[in-house]
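Listed after this line are the structures, all set down as C-alpha cells.
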Structure I
C-alpha cells in the first residue's frame with residue numbers, strides 16, 4: 001500500500017504556487033455539489049442525515065489547515081479534502097479550530113466533534129476508540145534556522161539540541177526514537193519542547209527558544225516556501241527509527257461514521273479528486289494507492 005518516498009525539495013516551487021492560490025470560502029460556506037451519491041448519504045448514521053453536517057476538529061497545521069486572521073476561517077489541503085468527502089456524502093463539512101491534538105481527541109470522544117483529519121499517526125491503541133482511515137504517509141523533518149548557534153546540518157547533529165514539536169503528535173514519538181539512537185551512539189539526548197501547534201514550534205525555532213522545529217516533511221516544505229531565506233530542514237533517517245508512517249483521519253467508533261467515511265474516501269480516490277488535491281499541494285510522494293481502514297491493528 002505504501003509508496004516509496006523521495007526528497008521533496010524538487011516540488012518546493014509547486015508548493016509555493018499552491019500556497020499562493022489555495023484560498024477558499026469560509027468554513028461551511030460551500031454546499032455539497034449535486035453529484036453526491038445517494039447511496040453514500042443513506043449509509044450515514046441517522047443523526048448525520050438529519051443534521052446534514054460533519055464537524056471536524058482542526059488545529060493550525062499548514063499546509064493541511066491554514067487558520068485565517070479571524071481565528072475561525074480554515075483553508076488548505078484538509079479543507080479541500082473535507083469538501084470532497086462532503087460532496088460524496090451529501091453533507092456540509094465544518095472545521096472547528098482547536099488548540100492541538102489532545103483537544104481534538106477529547107473533543108471527539110465527548111461528542112463535540114465528529115472527526116479529525118490529522119495528519120495523525122495510525123496506531124493500534126488509537127484504533128481501540130477511533131476508526132482510522134489511512135490516506136497518506138510521511139517522514140519526520142526538522143526545520144532549522146540558517147542563522148544562530150544551532151548549526152544543525154544533519155539529523156544526527158540534533159543530539160543534545162532543543163527541538164520543539166506539537167505535544168502528543170507523531171513527531172513527539174519520532175523524537176523519542178531519535179533520542180534512543182543518540183543514547184546508543186553515546187551522544188546526549190534530544191531535549192523535547194512540547195507546544196500546542198506547528199506555528200508555535202516554528203516561532204520557537206525562529207526566536208532561539210529551540211534549535212529546531214520537528215514536523216511532517218510536507219509541513220516543513222510549506223514553512224520553507226514561506227521563509228526560504230530563514231530556514232532549511234533535515235529529515236530523520238531509517239537508522240534513527242524514522243521509517244515511513246501511515247497517517248490517518250480519526251473518527252470515533254461510537255458514532256458509526258468511520259466505515260461510511262472510508263467508502264467516501266474510496267470514491268474520492270476513484271474519481272481522481274484525491275490525486276488532484278495532493279498534487280495541488282506538492283505531496284505526490286506522500287500519496288497511498290488506496291485508503292486503508294484500521295490497518296495498524298493488523299501490523
Structure II
C-alpha cells in the first residue's frame with residue numbers, strides 16, 4: 001500500500017468518527033456550556049494520548065522526520081491549536097441553535113473554501129478532476145444536509161467553523177511534515193486544552209464540573225473523536241494534499257446523518273440519500289487527480305546520509 005493510499009484511508013476513518021460527534025455534541029450542549037465542553041474534551045484527549053510519549057520511539061514511526069527543536073514543535077503546535085479551538089468552538093456554539101444535519105452542511109463548506117483559498121492565496125493550480133469534484137461535493141452536501149426553514153444564529157457560527165477549519169486544513173498541510181506525528185499531536189492538544197480552560201474559567205466559572213450523565217459522551221469525544229482523530233489526521237495529511245483532504249472530509253455529513261438519525265432521531269429522505277451519493281462520487285473522483293501534496297518526507301537515516 002502506498003503512503004498516499006494509507007493517508008487517504010486514515011482520513012476516511014477520521015471523517016467517520018467526526019460524523020458521530022454532531023449528535024453527541026448537540027446533546028451535551030444541553031447540559032454544558034460550549035467552553036466547558038471544549039475544555040473537558042481536550043483535557044481528556046491530552047490525558048489519553050500523553051502517556052504514549054513514554055513509549056514513543058521516533059525511529060519506529062513510519063515516515064518520521066528528523067528531530068526538530070522543542071521550541072519549533074511547541075510553536076507549530078500552538079499555531080495549529082488556535083485553528084483547532086476556533087473550529088471546534090464555533091461548531092459547538094452552532095449546535096446549540098441549529099440542527100446536526102444543517103450544521104454538517106455549513107461546516108462542510110470548508111470543502112470548497114480550501115481549494116479557493118489555495119488558488120487565490122498561494123496561486124497553486126488544481127487538477128481538472130478536483131475542479132469537477134468540487135461542484136459535485138457542494139451539491140451533494142446541499143441535498144444531504146439542507147433542511148429548509150429560516151436561517152438561525154447557529155448557521156452563522158457553523159459558517160465560521162467552515163472558514164476556520166479550512167484554515168486548519170491548509171496550515172496542517174504546511175506544518176505536518178516538519179514534525180513526528182505523535183509529539184506534534186500532543187503539542188496541539190496541550191495548546192487547545194490550555195486556551196480552552198482559560199476560556200471556560202472566564203465564560204463559565206461556576207459550571208466547570210460536568211453532571212454525571214455527561215461523562216460517558218465526554219470520554220468518547222475526548223478519546224476517540226479528538227485524541228485519535230487528531231493523531232490520524234496529522235499522519236494522513238503528511239501524504240494527502242489539503243485540497244484532496246478537504247474532499248475526503250466531505251464524507252462527514254454522510255456519517256453525521258447516519259449517527260444523527262440513530263442517536264437523536266434526525267431523519268433524511270430521498271433527497272438526502274441522493275446528496276450522500278454525490279458526496280461519495282466526488283470523493284472518489286478526487287482520488288483520480290494523481291496529485292502529490294509534497295515530496296515524501298525522508299526518514300532520519302536517509303537525512304543523515306545526505
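For the read-out helix-only ellipticity at 222 nm (-39500 (n - 2.57) for each DSSP H run of 4 or more, over all residues; to 500), a value of -22000 was computed from one structure; give its label from I, II.
Label of the originating structure: II.
State the single structure among I, II that was used to calculate distance in nm of label points 7 Å out along Cα→Cβ at positions 78 and 206, giving 3.4.
II
Given a value of 40 for relative contact order in percent (Cα under 8 Å, 6 or more apart), calculated from one of I, II, which structure does it belong to?
II
Starting from the value 0.85: which structure in I, II was FRET efficiency 1/(1 + (r/R0)^6) of positions 70 and 142 (r between Cβ atoms, R0 = 41 Å, to 0.05) calculated from?
It traces back to I.
Match the computed value 2.7 of distance in nm of label points 7 Å out along Cα→Cβ at positions 86 and 222 to one of the structures I, II, and report its label.
It was calculated from structure II.
Quick note: the coordinates plus some simple rules give every number you see, no bench work behind them. Here the structure is a predicted model, which means the values were calculated and not measured. Cβ atoms are built from the backbone, for glycine too; each structure is taken alone.
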